[in-house]
Structure formats: structure tokens, C-alpha cells
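These are the structures, in C-alpha cells.
Where a number appears in this text, it was derived from the coordinates with a stated rule and is not lab data. This structure is a prediction, so every number in the text was calculated from the model and none was measured. Cβ atoms are built from the backbone, for glycine too; each structure is taken alone.
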Structure P
Amino acid sequence: MESQVRPRRAFRADAAAAVAGAGAKAAFWTAAGSAVRKIARTEDAPVKLTSDAPPPPKGYLRRVWIEAFEKDAADVAAGLYPLAEKFDGDPAAVWRRTRDLLTDAHEVQRRRVEGAATEARAESTSAYPTYYRQNFHYQSGGWFTQQSARRYEAQVEALFAGATGPMRRRALSLLARAWRDRDQRSLKLVDIACGSGAFLADLKAAFPRAAVMGLDLSSTYLAEARARSGASGVQALAEKLPFADASLDGLTCVYLFHELPPKIRPLVAAEMARVLKPGGVLALADAIQADRAPELARPLAAFPAFFHEPYFESYQATDLVALFAGVGLTLKGRDDAFLTQALLFEK
């Protein structure tokens, strides 16, 4: 593999670049997120918490936020994956991105105040499942417009203060460790619910010789993912994967399960198990659950209350290890970073 022939000093240089880039990126998105929160005035849409948990200890959020970046840089230095994510500091591009984000934030706030979470149904067709035809996060266009697909990455980066990439790459870290001695040329990997393709681009960079594909139900997000990553893509339901039994070496899935209704999660898990070869792996990343991080119980309870996340509460109560064990997948590793947990399962 490429990582076995590169000198260690190259990995250290990559890690230094990652730290510098992450610092600039985090500073920018922290400021953007602060501006978005000023638009989203909580007094206009009071948050009704279902949790009486105390706030996180002083300094805790900042500590785990920093830890996410430290883990990412350490993995780059160890040669687990290269530096793929770069911060675009072009002033014109930054201005366009920021202006679009803040302009749309007013529309997001309007939906939050009005409780308007199904406007996206007018922009989609009944061919999509009803649970999917919603304005998750109260975002404009739901999962259906080109503008939404182009804006999504900026929205989540502003929400998580630039830590989205390091959080997602906990799944890549687990997968890269599992495949460190594998011949990439024989591997087939599919990123389920690839969205606008940021994580898919990370996969392509980490496994340049493998057959890497993205799958998403949204045609507009899939088009954005193809353009961003250069990977091929297929439009399909996660609960009806268009792959033969035991045909794939690996699957990745990032931030899907908390947006699935309880009755759909077991169907998706079963499909994932069906298409994996014996010995195949699933690297999953999703929102951390309060039983993993009790200090985060209060902000986790606020998330579905402040954003439109109708299935988040049931996700919090879902035993993911038991869910996948029920379809024949065994937990082989896990890692946490900031507000994300990653798990590695093997068939």
C-alpha cells in the first residue's frame, strides 16, 4: 500500500499541514456558527427539553472538541490516511459561502419558529419515503434541491465549529486500521447515505486503488458527492441496497441512523449484513449517545428540540451493538470524538 512506502517524515508534514489547516478552518466556522446562532434567537422559538440533566462541566465541550482534532492529526501522522480535507481560504469563495449560509439561516429560523418541517414535500415526489420528505434541521429544500446539497457542508461545519471532518473520520480511522495490511486493489467499498460527498472524498483519498462508490437517495446530493469526490455513485434506498449478497468488502455509513425511523433501522442493518462478504466490515459514525457520554446528555436532548430531528430521541435509546448483532455483525472496535461515536463491525 502507498502508506507503507512513504517516509515517515512525509506523514509528519501531512500532520503539520492538517493542524494548520484545521486551525484556520475551525476559526472560520466557529465565527460563522456564532453568527448563525445570533440569527437563531432562542427566545423566538423556546427549546423544550425532555432532559433534566445538568449542563456539561465547565470546559468539557472545548476539551472534547480539541481532542477530535488531535486524534485526526495523530492518524494522519501515523499514515492511516492522507490529508484530503482543505480549507478554501479564497476571499471570494469564503464571502459567497458565508453570505449564502447567513441568508438561508433566516429561512431556517422562520421554519423553526413556525414549526414548518414538511415544506420539502412540495419539492419532492411520493416516490420517496414519507419519513425522508422532511426539512431535517429545518434546512431549505430538505434533501432535494441543488442549493441544499451545495450548502449542507457549510451548515454542519458552522453547527460543529469546524469539527465535522475530524468527527466523521473516526469511522475512517477504524476502517484504515482494519485494512492496513490489505491489498486495496481487491477491495470493494460503498459509502451508504454519502450525502454531499465530503466523507466519500476522504475514502477515495485513503483507498485510491480500491473500488469506492457512494450511495444516496437524493439525486442532487449524489451529484454533489460525485463532483466533490470523483467517485461513482448510485441512487437507492439504504433499506433496499442494489448489491448482490456477500458482494462487498466494506461499507461505511455516517450520520444516517439517527435520521431513520425505529422500524427502518433494522431493515437497513439487515441489508448491510446481507451485502457484506464474510469477514467484511462496516465502519459506522453517528451522533454519540448519552450513555456513552453522560456529560453531553443535556446538549444531546436540546439537539432534536432546536432542530427538526424527529427520530433522534428513539435513536438515543437504540442499542446499536445489539441491533447489528441481531443481523450477524460483531463489534470489533469503537472510538468517540466530540459529539460523534464510531463503531466497526465485522460479518
Structure Q
Amino acid sequence: MKLGVFLPNGQNGYILSKSSPQFVPTFEHMLAITQEAEAVGLDFILSMIKFRGFHGATGFWDSCLDSINLSAGLAAATKTIDLYSTVPVLGIHPAVAARMIATVNDISKGRSGVNIVTGWNKPEYAQMGLWPSADYHDRRYELTAEYISIMRALWRDGRVTHKSDFYQLDDCECFPTTGRDIPIVCAGQSPKGVKFTAQYAEYNFVFGGPDKLRRIAQPVLEESARLGRKVGTLALVTIIAAPTDAEAEAIWRDLVANVDQEAVMNVMRSASMDTNPDGTSKHFLEGLNAPVEEGNMTFMGFPVIWGSYESVARQMLYQQRHSGISGMLLTFVDFVAGVRAFGEHILPLIRAEETRAAA
């Protein structure tokens, strides 16, 4: 099972609660998390980008470190862990993004990856005059397909000519080339997003309970196989683990009881502008009253896997077997301590079971 950490480089991480750790992100904090993840043997980190937060009493995501620059700094201070940078297609021209990622790839000696973001949150791009048109929600995958094609051509060949409604590149150069295929992940929840990811990405990262994960993961596998590709699914989850089930339950109940209602409502208003069916916006709406295991909005719609260390390990292994996912992207309440505890108490149980199953 491929396992990584979703870095909390947006203010307060991924929990919209007044009782969760409150922090403005810093490089030192992100480095401590990444080095802890590398030390315990996790596979990758992925950082996000947000240009406008959701405010509320907690100032949720009001501060955010740039993902690509952050990855470059982390690359210089790590040795083995893979580093996925979030590239917003509306915020950075594909030729500029290609050069930036190629630089991170050089610093990291071939450990860079890309999380491509099509942009569902209109207010964060409209504030900069970057929201393209009224029909962008319907055309965003068309634009993103061209974006990825341009980046990959530059990484491979160092030059590209491309003429379309979206981009005009005339013998555009980007040297040196990367010397490797840069892996791309994409969050495709809707049917259109799933089909897009199967065609253009290496991994699809999504959030949902075990049954929903299976409904999303299987079509990605089938569609990518039809195209002669193999695309995996990474489940986005929050881990709340403690020595006992009761202690873990007390943690999530306290977080839910102190939810930042204003920030949640601001997330919902932005998500409601997305017209794609069965996508992120629908999941957020369902998350208002969803059990934490299915994706309550206190946790940004991420399902919570909670319980004793042994229970969490069992649940993670069950979700992988039940849904056919390739791995998980993990978030925590307190990231440094959470990653350390995961590495000490949960990861050995998972790896031992994987070794036993393989034998």
C-alpha cells in the first residue's frame, strides 16, 4: 500500500474546528512533518495550494504556503521521500509550471511529482481576474488536458508548439529536460473527472467511505486498462489513533462538537458553484450531516479512520482489500506527533500483514 502525508501548508490543516490545533503554516513545521514521514518510511508527501481561505473563527486556510516553492525547500532537506507539488492550472502558465517542476525534480534528484488542480473554487481565482469564463466548470477538463500535454512535451523534448483556444505557444523552450516521466495525480470524483484521470494521470486521489471508494476506484482501473494504462486510486483520510478506541473517539467527538460553522458554510457556498455532477461539491453537501467515517465536513469531507492503533491498521487494510485502492493520503490532528505515532504503532502492523499476505 502506497502511503503519504497531505501536508497542512494551509492554515490549520484539514480540520474546521475551534478545538483542533490552530497554526499559521511555516516552512519549519512542514519540514518537521516531512522529515518525520521520511524517517518512519512513508512514500511521499503532497502539499496543497489555496489563494483565498474560508475565514470563520479559525481563519481556515487564510494563510497558505506556495506548494512548488515549498517542495523545492523540502527537496533540498530530504533524501528519499517523493514530493508532490500542487499545480493550479488557472494560476500558473503550463510552460512556467513545467520549468518550476523540472527544477524541483533536479533538486530532489528525481523525486518530484505533480498534483494537478483544475480549480473548482471560483472566488479564489476571480479575486485575481483569473476565472476564465462562465462556462469554465464545464470546460475545465478540456483545458487541463492541454495543460498536461504541454508540460509533458516540455519535460520530454524541451520544446513545444501548441495553438488552441486556451494556449498559444510558438516553439516554446524549457531546458534542461527532466530525463524522466513526472508522475501526475488528480482528484477526480465526478464521472467526468474519473474518465479524465484514467487518461492523463498516474493516480486518482479521492475521498469517501469504503463503498464509495470502490465505486470510484473500479471505473478508474477499467477505463485506464481500456486505454492501455494502469491508474491507481489514493484514498484521502484523516487518521485519529490512540492507545484505545475510547480515547480516539473522545478526540473526534470534541472536534465535531466545536466545528467552525462559519468556515464550513463558506466552503459550501464555494462548492455549490461547481456544476459537475457527483463531484466534490456533492460530497461536501452530503458531508454536512455525514458520519465521520463517511466524510463529515468538520474534517473537510475526509473520512476519518479512528480507533486504537490495531483497529486503525485493520481498517486501513480492509479498505484496501474492499475497494481496490492503491494507497492512502493521510492527514492528522497533530501532524508531527501523528506521523510519529503512525510510524511506531500502525505502519509496522500494516507492513507485517502485507508481508504475510504476499508469502
Please compute distance in nm of label points 7 Å out along Cα→Cβ at positions 28 and 132 for structures P, Q and give me the label with the greatest value.
Q
Working back from 20.0 (mean count of other Cβ atoms within 10 Å over residues 260-267, computed), options P, Q, answer is structure Q
